[in-house]
Each structure stands twice: as C-alpha cells, then as structure tokens.
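Read through the structures below before going on.
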Structure I
C-alpha cells in the first residue's frame with residue numbers, strides 16, 4: 001500500500017505575530033499536517049528568530065516538523081527540524097554541513113529530473129517539484145506536470161513534494177500521480193472558510209483520491 005499523501009504548509013511571506021500563531025493553531029487542528037515551512041521574505045534575521053521561537057513550539061505540539069526556508073545557518077542556530085533550499089541558495093553540501101546529518105534538507109528541483117536525481121544522490125531528504133499551477137506566492141521558474149511525480153515515485157524512495165498554486169480543486173491530479181506531500185500556502189491562509197476548514201478539506205481530498 002502506498003504511503004498516504006500529507007500536507008506541507010508554508011507560511012505567508014509576511015506574518016503578523018500577534019495573530020498568525022492563532023491561525024496556525026486553527027490550521028493544525030483541522031487535520032493531518034506533516035510539515036510547516038517558515039518562509040519569510042524581506043525581513044531581518046531577528047524577525048526569523050522571533051517567529052521561529054513562537055511558531056516552532058506550536059508546530060511541535062501537533063507533531064509537525066518545522067523547517068526554515070533558504071537559511072541553513074539560522075536553522076542550525078535555532079535547532080529547527082531542517083531547512084528547505086532552492087537552486088539559487090546555498091548548495092546542498094553546505095546546507096548539510098550547517099544542519100547536520102539528522103536534520104531534514106529538502107531541495108527545490110523545479111521540473112528537472114536531473115536536478116532531482118542529483119539532490120537524491122547527495123542525500124536530500126525530499127525533492128520538491130513545481131510549480132504545477134499558477135501561483136501568486138512567487139514567480140515560478142518552471143512549470144511541472146504531474147507525470148514527473150509518477151516517474152519519481154516509481155523509481156525512488158526519497159519523498160517528493162508538489163508545490164505551486166495547489167488548491168482543493170486541482171490537488172487530486174497530484175495525489176493520484178504520487179505526490180508524497182502537497183505544499184500549500186495561499187489555499188490555507190487565504191481561504192474564506194479559515195485555515196481549519198482549509199486543512200480539513202485537503203485531508204478529505206487526500207482520503208478520496210489516494211491510490212490504494
């Protein structure tokens with residue numbers, strides 16, 4: 001039996017620490033979540049430190065791994081569960097030296113089988129493919145198709161993450177293609193029903209479309 005697809009939440013690029021912890025609590029109460037990535041942009045290191053010290057304990061109460069985007073140095077300093085790096089960030093080898101052998105290091109691989117295989121051979125804990133759909137969260141450098149998830153999951157044991165514009169409506173194709181994780185941001189935090197219901201609906205979609 002295949003491993004069920006799980007949710008991988010990404011924070012907004014800017015958050016209000018007076019309100020976001022409550023939003024996060026609501027999201028994590030909505031259903032199964034595997035991971036939370038702190039992805040803050042245009043902020044100071046101290047802002048990242050403060051956000052981590054507030055949000056990581058919340059994630060851990062729900063047995064959710066806490067990762068920092070782009071910054072292996074801060075991930076090591078703050079003893080997070082790991083780091084996510086892009087192709088333009090620090091190299092995998094450098095990131096691994098910062099965070100150590102026991103931490104998670106995930107790598108963006110866009111729509112490239114070659115980049116994914118290189119990351120896997122080096123020891124990445126997961127590879128991330130995307131963007132699969134249009135997304136306002138960031139300027140996507142590539143457009144992936146679900147077939148790359150099927151190809152990867154059939155050949156490799158390292159988990160794959162689908163990212164980019166994923167919604168309740170378009171996620172079934174990624175689930176059936178073999179995504180181990182669905183990385184979602186706006187579809188959680190901007191859902192008018194609230195983050196609790198947004199997470200719950202994603203989990204319902206996963207349960208419905210998961211390949212036995």
Structure II
C-alpha cells in the first residue's frame with residue numbers, strides 16, 4: 001500500500017499523525033507542504049481545496065483530518081506496532097473522548113495563542129487570547145486529574161490520545177507553561193522519552209530553528 005502523507009512537521013496535527021505512523025511502524029512517503037508559501041499553497045489546493053494538513057493519499061485513498069487518518073491506520077494495520085485504539089468498545093470510546101478533548105480544548109487554543117503572537121501588535125486579539133488561556137487552564141485541570149489516576153499514560157500505555165497530546169504540550173511549554181501541574185509535567189517527560197518522539201524531534205527541531213531564524 002503506497003501511502004503519501006501530506007504534512008508540515010511544525011503543524012501540531014501533522015505531528016499527531018507522524019507519531020501514529022512511527023508507533024505503528026507503517027511506511028509512508030512524506031510530502032512536506034508549506035502553506036505559508038502562496039505558490040505551494042495554491043498547488044496543494046489543486047489536490048485539496050480546503051488546504052488543510054495532514055492529508056493521507058494513495059490508490060483510492062483520500063483521508064483528511066488527523067483522527068480519521070489514525071482510525072484508518074488502526075483499521076488497516078491492526079497488528080502492527082502500538083495499538084492506538086483499543087478493541088474493547090468502552091476503552092476505545094474513552095480514548096476517542098480524550099483525543100477530542102485534547103484537540104478541541106488544548107491544541108486549538110494553543111494554536112490560537114501562537115498564531116495571534118505572529119500578528120502585528122495592532123492586529124492582535126487579546127480577548128481571544130484570554131479566552132484561549134482560560135480554555136487551556138480548564139483542559140489542564142482535566143488532564144491533571146485524569147493523569148493522577150494513570151501513572152502509566154505515555155509510557156507502557158500509549159494510544160491515539162497520547163499522539164494528540166504531545167504537540168500542544170510541546171508548544172505550551174512556552175506559550176502557556178504547565179510545570180506547576182506535576183502529573184502533566186511527569187506525563188510530558190514520559191512522552192519525550194518515547195522512541196517515536198525522539199524520531200519526530202530529529203525533523204522538528206531543525207524546522208523550528210529555521211522558522212525562528214526568519
């Protein structure tokens with residue numbers, strides 16, 4: 001199965017899917033997309049008019065959205081690598097719930113703050129940023145309580161929700177620090193120790209260094 005992953009390593013949702021591929025040990029052809037480049041964006045829109053990443057393509061395969069891509073990987077490669085979505089229905093539902101909570105109430109507000117910071121001061125939206133920070137605090141409270149009951153999360157236990165959590169926490173270290181939350185802090189340390197994250201960082205750190213130097 002020749003799978004092509006259209007992504008940008010700096011994108012949080014791209015990182016989520018990359019970790020899933022690495023955890024599953026599934027081969028793919030990487031296609032890096034720079035949506036900030038007008039010409040590259042216009043070319044990509046010929047394939048996907050919404051110009052969102054990541055996107056998985058292949059023969060008779062066209063799958064956008066990070067969660068759906070991971071669902072596809074688990075369906076197509078159920079016995080490869082890490083089991084990212086449990087077979088048992090209740091456990092699977094809990095993983096999917098945590099995945100959605102992380103995407104909607106941690107990842108998205110972290111992105112809101114980050115992209116607002118890139119705007120000229122006169123174009124920034126302090127009210128939206130304040131709302132995003134409040135949402136992140138609520139998400140931190142949920143995560144802290146949940147992780148206090150599961151010290152194995154991110155280590156011997158790893159699933160789709162953990163793929164979703166790494167990227168926003170990585171950026172949140174500076175955007176909205178969580179060091180005072182001991183269980184989140186320990187969890188993030190466990191994520192950083194995973195081989196899949198180590199592999200991701202090999203590509204991510206040079207990309208961020210290049211971005212920051214502009």
Structure III
C-alpha cells in the first residue's frame with residue numbers, strides 16, 4: 001500500500017520526554033518518545049479511521065539540560081500533605097531551547113477482521129487525512145493544544161518545516177532503552193508499557209524501531 005507521509009516542525013523554550021526509570025526526580029530523553037511524537041501529530045488532527053505512525057525525529061538544536069523545580073498540589077500527594085495543605089516539590093531535569101522535525105506515515109486503522117475502518121468522507125482515508133492534516137498545519141488549526149511532553153511546556157512554533165531550520169549533526173547519543181507506547185493498542189488500549197531497545201541518535205537523527 002502506498003505510504004502517505006506527514007511531517008511537522010515544533011520548537012519551544014522547554015521540553016520533557018520523561019524517562020520512566022528516573023523515578024520521582026525525572027530526567028528527559030534527548031528526543032520525544034514514539035508515543036509523544038504520535039501525540040503531537042494527533043494534536044493537529046485525529047480520525048478514528050486512520051492511525052499515525054511516527055518514523056523518525058530530527059534534532060535541530062543542540063541538546064541542553066536544565067534543572068526544573070515546581071510545586072505540585074494535586075491529588076497524587078501523600079495523604080498527610082493533602083491534610084496539611086502542603087505542596088509536593090518536584091525536581092526534574094528538562095531540556096531547554098528545543099527544536100525538532102518529526103516524520104510519520106498515516107495508515108488505515110484496521111478493525112477486528114483486519115479490514116480498514118470507514119473513511120468519514122468516503123475517500124481513501126490515509127490520503128484524505130494527509131490533505132486535511134497539511135491544511136490544518138499550515139493554517140494553525142489544532143485538535144487540541146500541542147505540548148513538548150508536559151502540558152505546561154507549550155511550543156513557540158508548530159507548523160511546516162522552516163527554511164532556516166537544519167538538523168544538528170553534532171548530536172550523537174545512545175539510548176539503551178526508550179519508552180515506546182504506554183498502551184497496548186493505538187486506540188482504546190489498556191495500560192501496558194512497551195519499550196524499544198538499542199536506539200541511537202546519529203548525526204541528529206533518531207529512527208524509531
């Protein structure tokens with residue numbers, strides 16, 4: 001089946017792609033996880049008939065880590081902290097001044113009998129989705145507000161590739177284990193984390209397994 005590619009550029013002052021193994025003082029991966037990239041694409045447009053599969057990410061600014069501290073006052077605090085009205089101080093190691101180019105393909109969302117789901121407009125769903133996605137991206141329309149990992153890290157740019165943006169070829173990193181998906185299905189799945197092994201950023205490019 002003919003692939004239908006998608007691509008976008010996203011940048012911002014801060015990003016957090018949380019490594020699950022870093023516990024209560026989380027540290028960021030150098031690039032978005034597969035599921036985070038998928039979420040960014042779906043923040044522009046989402047259809048039940050298709051699914052977006054991220055292919056690779058290009059790092060377009062040097063990686064810079066920065067210490068980040070915030071006070072959490074939500075329901076996941078310890079019970080005694082809630083009773084006292086005290087906040088939980090969260091320490092994290094985030095990225096600053098980030099810019100990425102994301103690449104993906106759009107495919108049929110297969111049903112139980114491996115049959116493609118119905119397109120909402122009767123057209124070839126992947127092709128129609130690609131056209132609608134590009135129109136929305138160029139006009140700045142979103143399904144919901146994109147973010148750079150954590151919701152409070154809003155981007156300063158989301159859109160088509162900019163001519164002045166270039167891949168940062170000096171970035172080379174080994175990622176022994178990287179979170180792939182939190183759920184076991186692309187849609188309506190159960191929590192069952194999966195991981196990719198032995199990934200590498202080579203000359204600024206991370207190819208998802």
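Coordinate-derived values only; no laboratory data. Only a predicted model underlies this, so the values are computations on that prediction, with no experimental measurement involved. Cβ atoms are built from the backbone, for glycine too; each structure is taken alone.
Taking -19000 as the value of helix-only ellipticity at 222 nm (-39500 (n - 2.57) for each DSSP H run of 4 or more, over all residues; to 500) derived from one of the structures shown (I, II, III), identify that structure. Write out the running numbers ahead of the final one.
On the way: I: -11500; II: -19000; III: -4500.
Label of the originating structure: II.
Out of I, II, III, which one gives 3.6 for distance in nm of label points 7 Å out along Cα→Cβ at positions 174 and 190 as computed from the coordinates?
Checking each candidate, the match is III.
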